[in-house]
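These are the structures in question, set out in turn.
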Structure P
Amino acid sequence: MQLADESRKKKLKTSGSTHKMPLTDDAAAQSIDDCIVFPVEEIVQHPLPGYVAPTSIGFSPDDSLIAYLFSPDQTLYRKVYAFDPNNGQQNLCFSPLDGGLDENNISPEEKLRRERMRERGLGVTRYEWIKTSPKKKKIMVPLPSGVYVQDLSSSDPELRLSSTPSSPVIDPHTSPDGTMISFIRDSELHVLNLLTNEEVQLTFDAKEGIVTNGLAEYIAQEEMDRKSGYWWSLDSHFIAFTQVDSSGVPLFRIMHQGKSSVGPEAQEDHAYPFAGARNVKVHLGVVSSSGGPISWMDLECGGDDRVDSEDEYLARVNWMHGNAIIAQVLNRSHTKLKVIKFDISSCQKTVILVEEQEPWINLHDCFTPLDKGSANFSGGFIWASERTGFRHLYLHDANGTCVGPITEGEWMVEQITGISEAAGIVYFTGTVDGPLEHHLYSTSLIPDWNSPLPAPKRLTQGKGKHVVVLDHHLRTFVDIYDSLASPPRISLCSLHDGSSIVSLYEPPFTIPRLKQLQLEPPELMQIQGNDGTVLYGALYRPDIEKFGPPPYKTLISVYGGPGVQLVCDSWTNTVDMKAQYLRSKGILVWKLDNRGGTRRGLRFEGALKQSFGHVDVEDQVAGAEWLIKEGLAQAGHLGLYGWSYGGYLSAMALMRRPDIFCCAVSGAPVTAWDGYDTFYTEKYMGHPTVSEQAYESSSIMPYVDQLKGKLLLVHGMIDENVHFRHMARLINKLVSDGKRYELLIFPDERHMPRRLRDRIYMEERIWEFIERNL
């Protein structure tokens, strides 16, 4: 904030010299307000205005307390607090003596895990409740210095596991019965017995840089949303884990060109599977939590580059009562997923469900075993399928046979949040009320299939986005609610009717940064694409009193790739500080979710199949033409900005439609899809040996010769996700075709710059480019 304050002082000093007549106090104050438009430093400040509410909310095992991470001073440094619903009091539970985690005291492995999780939090970044006697309440807190156990009745935390940067404790978790902590050290799985303080190593055959036990591989973390590589059995007697062998994947070396040194400390090697090449080999093992021999399940995933490989990705692992393991295994072409049940005593497998779907299968976390309810379905489970084009829930018996649907309609279920088998109720989040909102619903677990399915009952109140956490007894839930008009607020609500019981957190009545910067929420719009598809957009209008009526110079903020939604009724759009900054400069900002985005069903999403850079560009052009037709955008003065897939799309749109767009900022773009990873690329583009034409037409390179507008390329040189190689290949083509470009590189940054000085510098250069060329 110091930089921002200094910037304001400079602006005030400069602007004050332009007035020729003395000003009254009121007039002077108004003049100051007019001059302090929006310091560029505000774009990079974290947390964003209003996003200071508690996070990582979790009920204690007996539901008497609600814990969360919170920063009273509204910074990224968080501590653990607990809220007592009975008296409405909040108490500090855990505060690290050394300040906790920062970007400089963690191991390289943890830095990469933070990249995968897009984690920016500092201090305490996670905790877990430890199941123990009702009279004692304890939490486990992992920090760079080690793993701590905090008894809430005591003021002093206890360090139970030491961690060092050279041998860090990775991915610690408490056992379901609360007696053990599992963790990974030196690529091996370990367990600490909290009762005896005995540490047991469970695996022994890891090979540095080649074989790991219990760690999720890069593809699992980055693309499959599977962050862990091991799972506790429900009775705490066993741990299932993955053994990952990357020996068949050539290493991709990233050089730290910004370092003054050379050698091993200035380079890093990654087993990165490029599209069409081999994936790592993954085995699934089970070991007793007390140690002993390992039982290897009859399963081997990956390890070859065959197009038709059926057992390519180990996507999900679940334990069922009775110590059976459920594994979800996806084929290489993403069109067939097998749900496999393993008997851990014999290691034999039984395929209980096969899901086949075009154009692809989307992974989810809706598999839920049923073990306590109706005898007819004991041992059965709930599964989610997009067989109708929208993800819905289905009841299956113990053999995997589908008994019938639980939900239906032209909307989608997102997550199962709870199941009351005794009451016959399923709780879930979904899009019943439209794709721009997020709500909690309930419906019957076993409906009458002789009649139309009942409409789900909505339990959350207020238009916008609701993220929920249900208690263990399914009586209450925590509702984290925000909308375009409201920053996050948190309430404890009744699971019976959604009514509020007590407020956990209310945002300040006024947020100084909001008032000072005069932020206005965008308008949500609905237009039609050229094919008639309904598309949603968000419009940030400049202040008409300052900048006059439209049309305006316009910047289109794009992502455009699968799995992402930009336009929704959420506070995150109101505090899109780049959009608000540009709006304060008199520029109209527009976002459009083109076909291919999420939360609209499989047909909408599947339009991108082998059409990267075509369908998405077409829809973005339709949005731009609509802005011009409506008199909002100034023809000839439309630019684009995007990062990652958005960086790719901004460059593609600039080159393919020079008649519409005059400039683009392309951040960390994939420039040729043969240079991206197997899972993501082959899911949407197919295998390169059978989709050669699609890869060629979706690369930026064939369109470089059409470039007429101004192009700014931005990239971090140690990006291990979208390698700087993408940028180098594009630059070679630009030079070959004699095309001008501007380049902004950060030698010590990865996929998105993290260091404050780098982010400020980047935003200043981006604004200068936009100001010159839009």
Structure Q
Amino acid sequence: MNSALSDTHLPGDLRLAWPQPAAHWNEAAPVGNGRLGAMVFGGAHQARIQINDSTVWSGTPAGPAEALAEVLAQGAGPKRLAEVRAAIADERYRAAEALLMSFQGRYTQEYLPYADLLLTLGSGAETAAYRGRTLNLDNGVVQEDLELDGRRIRRLTWAGAPAGVLCVALAVEGGADLRLALQSPLRTVHTAYDQDGAALGVEIPVDGAPAHEPTVTEPLRYAEGPVDGYDPYGALVLKVATDGRVTTDQDGWAVEGMTYALLTLASSTAAADHWAGREPRTRQQHQQQAAATAARALAKGAEELLREHQADLRGLLGAAALQLGPRRAGTFDVALDILGGSDELLAATVLFQLGRYLLASASRPGAGPPANLQGIWNADPHPAWSSNYTININTQMNYWGAEAAGLGSCHEPLFDLLDRLSATGAPVARELYGARGWVAHHNTDPWGWALPVGMGHGNPSWSSWMMGGVWLSQHLWDHYEFTGDTGFLRDRAWPVLRGAALFCLDWLVDDGGGGLDTVPSTSPENLFRSREGEPESLTRSTAMDMALIRALFERCLRAADLLGPDDPVTAEIRAALPRLRPPQVTAGGWLQEWAEDLPEVDPAHRHLSQMIAVHPLDLIDPDRSPALAAAALRLLDRRGPGAMGWSWAWKIALRARLRDPETARALLLEATRPLAADPDTDAPVDGSQWGGLLPNLFSTHPPFQIDGNYGLMAGLTEMVLQSHAGHVHLLPALPADWAEGAARGLRCRGGLEVDFAWSCGALRSVTVRRLSGDDTAPVAVRCGDRTVRHRIAAGQELRLDAALRERPAGTVPAC
């Protein structure tokens, strides 16, 4: 067998295994390089690879501005906002809702499937034996082994970031025939096959609407030519190198008697050029660009492509690790060992690494937009919620674990989106609300959608929420805190944070008693009952609003102290900050959701909006605010256990922050059960039907949403390491049954990296390294009731034993 296709795994690798090809999409194995994503179905005679490009979205650059003009034309603006506020003050909620409907635009655009690569081995008459698929979570290679009439065949599939291509490599003992076809569910305007491979040209819809919006008669609308100079086009080119006899026809590409084949597939889209600030290309130039990229990769050969891919991905994923229990290395049958096994520690170890792998595969610097509701994997032309960016928690959760899990560079595409959103959100803030700065609401897309969505009939509980951009901007501060990079803070974070703060300063209104209110205000996506017992969404100063604005203002002041900007906005913030409502506790003893102690319509609601003050904002902490932390625990008890992946993940992270390890473990056990329902039938959004894991370990309600996978990874990190309270806090929420484990390369705020190990439920050793940040202040290391403080110079490390005493180098390895 070709040496390039020998086993690519190393002894310490973690591999997921499926003995059969995927019969459905939710059984396929994901690969990705941040731009190209693919779901590998596998198969002996017939195999499918479903392909996505993270830049293939419906819509046009002018869409957000055109939608704003439409909303303004129907009467939305500061004058109508004043009427809304007056109606809420008088508790005329129906009138307020009716007025707010005019602020709703269309929906954000849709993330779309791109193509399918179909592979046929042999004639179909041969005796086939499929030996299974594996996905290596350390190097991102899917390996398949099979036999045709006793001839061994190996097929490797990976998406390489250095080369920018999807790769498929085959090796056959004794030779075999292969046929390829490339097709798209989008409007195909060009298909060609030649000796070198295949080319596909597709037009991309200029408008899309989500599957849950039945009033749109044409949910995917194509244009007949360029729109305002923008040509919605994508080119996909496949290049093939092989040693057999090649033939082509209008239906595909074929080779006879090949012993090896290397396929490289590349893409070029108009949207990618626009978002990168490049000059528009013609359709022919897109074809040429994709062909050139695929050809450059093909010329390297399979061995070099694998080498550079593994060096890249192993370098990223290998920087950190978490092992719970005695097992990490090995090949594990997903159905038997993970979904049906009894080793919860192995399952947790797998889910931690799977979350890291999926983030590294979906979100890479300069590759494309950030990970969306499905990462970068979608086969549905009408995906749930448009597979967009839902920014009242889901997009944020995608990146909760990025910094701590050693994937800070994967955060960068989100910052690119924030740059765009802060620009498109500025006219929305000005024209709709008469405010400075910029605003975003419940949804956005790569075009920078900043309006409320809903088409004039969306429920205000989710559509009329003006804090989406405020929450997203916290990620800029998180990146600064983990890295200590003042250049990033000054050049990248401060302009966006400042703009978000300016909006909040103008959005706040005097409450008549010396305080400041947000009006209208909602608590996504819950409702309260009015005096008349009716379900309502609109009020003032929800706990979530106040927590987000408080955190933003405090971070802006800290940034100003660090950077020393002579900016009048800081004086405005200092004046406004003490006038914000503090967190409150209800008469029942739980953390309050609204400005008043109002009854919830759904006491077990899947959202935990007021708990944002605990995680991720760190405004409530068991040490600094024990009474509020106790009220937060009572609120969690009231909300109860599971619902769907992202809600489970938030509850796990919250329990970890509040140091309730046993409930966090119980929630994780719930969240990691196999889905019992039909994965193709969407569950009610109210959480009355619980979700679970699909056969490929994707988290689903259903539908599949990748935030559950990313959130579980972040929650696991919170259970073993926290750094939000000025401490490197080791094992803050370790369940009693998780008696053994080790971590390597996890990151902490302040530019620190930590290795540590534990056994019999107790810390064994720890090493803390300073990668960056201020090395003049001592580092506080905490485990249990013991805390020590040491100064760690830049580039140096501190080694401590089980009692947090310094230990010499070379004793008791940390991992």
Structure R
Amino acid sequence: MKFSFCLLLNLLLLSQAAIAQKKTITGMVTDVKGQPLPGATVMVKESKNGTQTDLDGHYTIDVTGGAVLVFSYIGMSTIEIEVKTSSTINVELEENTRELDEVVVTFKKPLVEADKGKVTFNIASSAISSGVSALEMLKKVPGVSVSQDDEIMLRGATGVNVMIDGKMSYLSGNQLGILLRGLSAEEIEKIELITNPSAAYDAAGNSGIINIITKKSKARGYALSLKSSLSKGRSWMNNQNISGSINGKQWNVYASFDYNTPHRFRRGKSGNTITENGEEVILNRENQNPFNINFYTWKAGGSWQFAPRHRVGAHYHGYFDDFSSTKTSAIRKKRKDGSLFSSVYSTYELEEPYHYDAISVDYQFDIDSTGKKITADARYISYRNFSDGLMEGNHYNADGQLLHTNTMHIHQPGFIKIKSVQADADLPFPEFGIKAGLKFAEAGNDNNFRSEERTGDDFVEIPGLTNHFKYKEQIGAAYVSVSKTLGNAGIEAGLRLEHTRAEALLLDGSFANNWKYTRLFPNLSARYAWGDDHKLDLAVSRRINRPSYSNLNPVRWYNDEYFYFSGNPELVPEMGWLFSASYTFLEKYIFTTEYSKRNNYISRRLSYDDNGVAVRSQSANFSHFDRVDIQIIAPVQLSDSWDVQLFGGLNYTSYPVSQVVEEQILSKWASTFSVQQQIRFLEYYTLDLSLKYTSAELWGVYLTEDIFFADMGIKRSFFEGKLDAVFTLSDIFDSYREQGVSQSRITDYHYNDKPDSRRVGLTLRYHFGGNLVKEKTSKTDEQKRL
């Protein structure tokens, strides 16, 4: 480390002459009405140096003094501006339909970029993104992992927030997985891994933020897009979508309907040791978990510019997830000498229809054409889950004679309502920029759960498993962030204040708790570039990970009568610091280092329930969590038509897990490696091939085995790009498998699961009319914790 810093210092001293010639230009590209133009091209004339504006029309580019910047956008006039003394250049582009087909982007956007505590993966042109969901696409991203329960981990830990177009989705666990399975990866422009978010973002998420940015266009006119996708693994899956929009001069409307069947199947083995009737018995399970899913999504909305610089919008997003499953387990109980003790054949019929409705209203006031603006929005979300299950276990003795049958009816309806309002100001000035905002949110969770067991011909309520859980939470927040550009250097400092009030109770009086706390969340990032080939980014921020609503809820989710998940209403928030550094060489080779330190770390704890037979997996607070990540990203161009991107990562993780009478510190080194290739052939075809390997690593209470899988996709466009046909093959070698062994001596639980991961698919998308106006995602900050 000392050698690295000395090397960087020498490079800085040796490059002062180059520094005097270089400068960083920032600004905003808008139309004549002051509306930002996302995706506008900004290039240095007569060079390959270029960039594109972000969702708010902002850009950053490094240039040499006296250079000329070229600004262009489809359907707009192209203008050129010479770089003089100012470090901020804001431009307005006028509409010019004659140039609609004349604008040609002459630079190729790199697959990976690093800037200000953020690593961006540009996947828009990848054929592998066709015919797969956003969740499956995340599995291919280096540093991201997805568990067998659809729990997303970033840099080896939970506590990650997922945003769509800069808005927090705020779902978690299975519900977040369901949402992302319903989002096609073809709609994604890029995926940002934000390990050090600024104060403008919600403070939740100790692992950082994953921001999924969808494709957008502002060209006027009407559009209609039809998509049909069919794939086959163990079962047939299909996805049908129709999207339409009309974009006028001062208004736009859009609507879409999507039907998706992301059925899943998982076969696995698991086991552990229990004590039954005073005798130690080894359980060996064989499980089959089919998930039948019919997912319906509908969206509609629009915006209206009712006065110059004033725009109002209204948006609705709803979905219905018709989810059902019949889990089966064959459990053989054996004595230590290997002889059969008894057998249990278990079935669990589960129906969980999920209903979701979200309504939002937003307003934007563009103060001037330089990008100064004030925004405000109000949101209401209603989430309903009508969970109903029937679990039956037939117990046989060693001779195969039926001893008895245990039957349990489990009814767990959940209702969550979220209301929020917020206002933000974005004030870029020539020498510095200011962002500030206020927010208030209120969430309520109501779960009247009931369990009954069959006694004779009737079902009788089980007192210990029947209760009424209520949770209410209010969060008020205020933030301010200041950024400054100094030649080739840039700095941003922010401070966020959050005040939280919460109360949880069980109506039978067995539990009641109130929380009230105020926290400050500072962040600081710095950027420095020298010469044409070097850029260094440093960032640090404080974060919080509040328990999800499901982790606070003390209901039980059964696999079978010998294993279940349970919530823990006594959880407290997890606090953490995130540190990151990235170095970019030759504008394409990226080296990153990240360190995460947390207190009151939230993770799973395995234990036996009161009867000493069933294993309980429950979230709990542990003292600390420490992790270091080192990653190298290197592109290789083997030919004009063959691009390769190499990713290599090394990490070290340390945290405690519960033992019988104490905590034990676990620690382990792990590595990850992936290769992304794109080959263009026969003029119209594109082949994408992705391979990813992850070594054995710590995952909560488990030590997992290594994972390897490979995916491929071939894309062909017809009729001048209006029709795309994509053939995909996921998990080519059928090698994806999830395995883990408990590192807690409380139980020796282990699992070995094989999901339905190898699938072959065909996707057809036809688009006619103008360019689609993508629906605006209006998710609230609190949704992640559903």
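The figures follow:
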| quantity | calculated |
| --- | --- |
| Comparison of P, Q, R by Cα Rg over 2.2 N^0.38 Å, for residues 307-650 alone - largest value held by | R |
| Which of P, Q, R yields -9500 [helix-only ellipticity at 222 nm (-39500 (n - 2.57) for each DSSP H run of 4 or more, over all residues; to 500), calculated] | Q |
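Laboratory data are not the source of any read-out in this text; all were calculated from the coordinates shown. Since we're looking at a predicted model, the values are computed, not measured.
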